[in-house]
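Down below are the structures I want you to see.
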Structure P
Amino acid sequence: MDLQTNVKTITVHTERTFAIARSSADAFERVLFEIEEDGVTGRGEAAPTRYYGQDAEGVAAALEDAEVGDPWDIEGTLAHNEALPPSALTALDNALHDLAARRLGVPVYRLLGLGRPEPVSAYTLGIADRETTVAEAKRLHTHPILKVKVGGWEDVRTLRAVRESSEAELWVDANEAFSPDEAVEVVAELKEIGVGMIEQPVPASAGPEALRGAKEAASPVPVIADESSITARDVPELAGCVSGVNVKLAKCGGIRRALQMIHTARAHGMLVMLGCMVETSLGISAAAQISGLVDFVDLDGAMLLADDPYSGPAYENGRILLSEAPGLGVEPR
């Protein structure tokens, strides 16, 4: 067995500056991890973010020290490397799945015992002035779902203007922008506008109970926890406080740990959203493999890029069409 690994860091750019309630950027560093054995290469992507205390330099250094004995033993290898930062563990997890499925000649979703997913993803509109946001919504008129970022009451008013000019289903992501008391008023307004889902209206630091008031005020519109929901361990205490949780591979540590979150949420009768960071088609394809298991899909990371370095999945008006090729079905351009 001739096993080799490779780590490299790249910078990708969004077509437009991507602004949320706490930050804005148009360039993102991503770390790529490759495992090669007997001429077959498995690839994974790490999407670190400073919000979760990770950066590309630290993640790359951690992946350089990753230890892979038997690459077929995905569970054992992940357990042996569980001290890695979550986004680094995601890259390792994805590369192991990609390698195993390629060697078996099947897509990763088949390796996992799942049917072929055909997800329709939301497309995210970052925070901008009303004229810009409405124009962007009109440009994206063929997308069935738009997710609009909000950070204050002015953005809520912008959302109303979007509602008046777009027939798309609208989801809202506040990224912790409101206090628990203010969030109750905000979600009531969002419900009146007619949104289909509301994501993380209050700070995660306020605790799960701080979300309960927003959930009750928004009902029957679902309120989904994102920053409050990192791993499967976070899910039980959120039960009853939110309608569901947002699962992101880069937060929890990859496909295996995402499945743990999904099954834990289902055991508590909760909805599940599958989200992403700004990622290349490599990271998006990994998440899309399990998208058939969830209620809300928000895997637009690669759609936002001006310079996606990978090819494989096709993106057509929000629909993600996975490659028929083995593994993650992704290749460097």
Structure Q
Amino acid sequence: MKILIVHAHHEPHSFCSALARRAEQSLLAQGHSVDFADLYAEHFNPVSDRRNFSTIKNPDYLKQQVEEAYASEVGGFAPDLEKEIQRLEACDILIFSFPIWWFGMPAILKGWVDRVFASVRIYGGSKIYETGLGQSQRRGLVLMTTGGGPDVYGGYGVNPPLATVLAPVQHGVFWFNGFLPLTPFVAWSPTRATPEERAVCLNSLELRLKDIAAEPPQVLPPLADFPGWGKDSKKRFMVTVTHAKPLDDQFKALIPAEGARLAELKRLGVLLASHLSPPQAHPWRAFLHFRETDATAVQHHLNTLPLAPWLGFDITELAQL
């Protein structure tokens, strides 16, 4: 496979850079073709202006999408930008390597996206979401380091959940252009890690990348589900889960499998969220938020849960506000 790593860290000896280089080495060793775009080392200019183009559509007013569309038609992208666009067009897997800064990508990487994902050439018209450049066949992976630990991004921390922070990349860059996102690889707070912990993290990355070609991606809603760019044609359901019969040892043994099945339903995009009472709560409840066509489809998913024989389900359709 052809893999493009777009790396955005100014310090070559940083742990972020070490992760990117280990990724490159591991993927090359597997026989993949790897293009390593080191944005700082290559002195990439993130500023988007008329330097993007060797042509001019409107000399009096610079509207980026208009100029991009014209350059797409006449081959008018500046040579340095044309090189980056061709890198993107050629890849099967797009990897963004960066430290999280101010809840987002560093400016140089955001500038790469602003300039390289050009209207008409890369996206727009019939090329968007599932029919975009990636055609739902290509993949996107975030390879990142953080300052804080997992608790601060875990949903109960002071920072927004990591999924919220990464939505502009996972949904707004990858999926908007037809690249289905893979689960991010996150190195939590490496500045506070011991050398041994860093080595474990690097080895974990290498192990993860061995199956990257076959790794199942996160399934996100296709544009076809939103007629006329309107509301979702799929409905929302809240399932209230209760214990329907006494719990036994078999129930307890199946708890890990239950967690794995819930995670798979989330990956498939049908389970949007799950909330469970503490195990000792009485009465115990769980709440599952589904995106599906009807209650029958929701019930089908519930029947696949390993713990379904012990559980009762009350399915409620939610109002579309």
Structure R
Amino acid sequence: MTTQPTPEMRAVYAQTLLDLAQQDERILLLEADLMRATGTRPFLEALPSRTYNVGVAEANLVGLAAGLSATGKIPFANTFACFAARRAYDQFFISANYARLNVKLVGTDPGVTAAYNGGTHMTFEDLGLMRNIPGLVVLEPCDPVSLAELIRQTAYHAGCTYMRLHRGVAPAIHASQGHLLLGKGVMLRDGEDLTLIAAGVVMVNEALAAADLLANDGHSAAVIDMHTIKPIDIELVLESATRTGALVTCENHQVINGLGSAVAEVLAERRPTLLRRVGVQDEFGEVGPLDYLKERFGLTAENIRQQALDLLQAKSGR
């Protein structure tokens, strides 16, 4: 018996978007001369009249998307996360969000997944920037199932969204679609001693591996896929804080103003709880292979384990 190869996340993205567009003529694709990197050429081949390549001009990418949205279209605009978050931020803020339009901005290669594109392209700050835009939904799927499901929901969410997209292969985590909702985290693994809250391909997998390591240490760790960073699932965060009394957030991003900050805000205002944040510690990125970069910035199961053990020690001393 032969097994089907696991598709790249960008292939899942392109096919899901094409499937939606073939049923809804309002859905359009916009690119900034990165169609090969984003994997969206099948969309161009199937629907050339609904595909726009603006060239290396990210501000124009977002401006055109905003204009198309104003005519009733549902534009998905794609570029590297560094360009989506930094170079086109003002256009996305004013032309799309302030104007109350419906632009779906997708940033590829977030954080250390930029790898050999190096520090200039290594986006450790996009969640922080995007969380500051009023009303914007910010999300990061962790596997092909969650990606396909959340694209469908993103398409028909009334308002702008920003999605981080890992381009490469990602192992399956969610068994099936239908149980994922924007704004609602998913409990992947139950536990009683502490909770690991993670987002995205890199860190959800590292959190699950860390839970296995902690189990070998005799500790029971719950793992949550917090695929929507904004709006954060307040109810699930508080539930976890009440049940386990100790939380570790895990993100491929600065610890400043990302997932960890979102969770910390919930806890500080509603239920102060022991918390550790695993993520990039106020540093710029650098060039290198993914495994090296994860180790370099502490985005590993072992580091999550160490932070969790330290937290459990603090918990037991209370």
Distance in nm of label points 7 Å out along Cα→Cβ at positions 36 and 292 gets 4.7 when computed on, of labels P, Q, R, structure Q
Calculated from one of P, Q, R, distance in nm of label points 7 Å out along Cα→Cβ at positions 12 and 236 reads 5.0, and the structure in question is Q
Computing distance in nm of label points 7 Å out along Cα→Cβ at positions 60 and 276 for each of P, Q, R, the value 6.5 comes from structure Q
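Taken together, the values in this text are just the output of simple stated rules run on the coordinates, not laboratory data. In this text, all values refer to a predicted model and were calculated from it rather than measured experimentally. Cβ atoms are built from the backbone, for glycine too; each structure is taken alone.
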